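Next come the structures, one after another.
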Structure I
Amino acid sequence: MKSGIIDIFAESFGWVLGKTALFAIAVFLGVGIGGLALMAGTSAGAGEFRFDSGDLPIHQHLSVVTAILPQVLVIFWAGIIFVKSEQASAYHWVTVIGLEALAMTGSFSRALPEGWLSQMTAWTVAISGIAAVAYLVKILERRKLKRGLDHLQRLQMANAIRREELRHKYGTHSASAHDLGIL
């Protein structure tokens, strides 16, 4: 039971900070995967990472802005989802990472050196990074489920022992949730 308004405020503030931290980690991981993909694509290609802009320097700046704009839109959209959701699940987290990595790789792929090898390398690294994060989150979710099931089994065993003690001590017969068909 809460002791006052300060405890309620602190819990709410901590919940918001936790969601914000999860969102920031997801964005940074997505940007990191996209950055690694672009570095790998640049290393595989014959050339350097730059936008071909012609003679006017304004074109290069516009190319950079049009490459960054999808990043901002993805972050804004994902931020709305995180704020609106009551519980930011692992599915939301992996989705933000994947969208951010794909948006970064797609937006800046025009700056990769010419040739199919640099493009293929960048996209392969981006998709592999997303798949790796999704697989790791799936493993962690499976462990969390197994831990909960193990805890439930220990509770059921403890309840069975307690029911047996009550039957011997008082002669009462009580049924478990499994006996009643609930579980």
Structure II
Amino acid sequence: MTTTQVRLFTAQEYHKMADLGILHPDERVELIEGQIIAMAAKNPPHSAITKRTADTLRNLLTGKADIRVQEPIHISDRSEPEPDIAVVKIDPRDYIDRHPIPDDVFLLIEVADRTLSYDCNKKAALYARAGIPEYWVIDIKNEKVIVFSEPGSKSYQEKLVQDKHNVLNLTAFSNLYLEVNKIFP
């Protein structure tokens, strides 16, 4: 039996591939644990819910946090995911010289239709190991939000499922709440 070695990439190599045109600018990919992963195409419900959620968060967090939509987060030398929404610390230079790192992140959100299992398992473990304090997966099909908190060395210690009748508390902003029904049309 022959075994093959997988060649993992660093973030620096990943960026160089983009600079050289190896990765096309329109190609939807992200770097996860050294592997270049193709991202699922965005269907209309995914786009609509991402926009509604980002707009609602912007209204709630104006002057308190920056809301980034489908932009990279530098997790490690081998992981630079592009979550659907990232709630990060305000940077006076708008992160012009670097992507946000885990210490900059208050909350990451993935909007899931075809990627629910991947987002709740692989991405949740990645974000927990990086110490991201809170992670939400918006489950489009079931109109629920899965809230992960208390990151551990392998996974999140807390997982709550909230439906359209619930209100979400943003851990980093204890006095702010988001009604789940505002996310779904």
Structure III
Amino acid sequence: MAKASDVKNGNILRFNGELIQVEEFIHRTPGNLRAFYQARMRNVKTGKLVEYRFRTDEEVDIARVETNDYQYLYDEGDSLVVMDNTTYDQHNVPKSLFGPAVKFLKEGMNVIVAFESDEPIMGSIPGSAELEVTYTEPAVKGDTSSGALKAATLETGAEIRVPLFINIGDKIKVDTASGSYVERAK
């Protein structure tokens, strides 16, 4: 057990039986009252925001979380199979940890997964991905209005909106957070 004064932003705590990540941790000393720590924390599983005031001497349970780089191998139902890049161990990680960006995952991509006592609790993929366009309508000559977009299907099966000049077989860069077209891949 650690004291509240040992907590830092980004730490993962076991709080009321749940795992929460500290987003903001501020020491407050209001006038002639006792000092305390004001914490804004987010539940790791549900994403719900929790606010709490810790006494300076209050004991907290800081969870041991190991974060590592893994290589995405393949999709298996509701989970992804990833491989540790150093030990070559394979783990099944729920797709839900990656959120909506999971549709841009391509085999062989590196992902970051956080484990707390052999249970995956968080996952993130790179901010952008280079993917090939497998299907899109051909551009019509003369249809060159600026900013016009058309639907395109990528090699992962995801559908996004791309500019009119993009053709089948082109490689494009996609922002995985928003799911939007960034640029043609070089």
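Values in this text are rule-based calculations from the coordinates and carry no lab data. On a predicted model such as this, the values are computed, not experimentally measured, just so you know.
Which of I, II, III yields 11.0, 32 for Rg and Dmax of the Cα atoms in Å, for residues 101-164 alone, as computed?
That value comes from structure II.
From I, II, III, which structure was helix-only ellipticity at 222 nm (-39500 (n - 2.57) for each DSSP H run of 4 or more, over all residues; to 500) = -28500 calculated on?
I
For which of I, II, III does mean projected area of the Cα convex hull in nm², calculated from the coordinates, equal 17.2?
The structure behind it is I.
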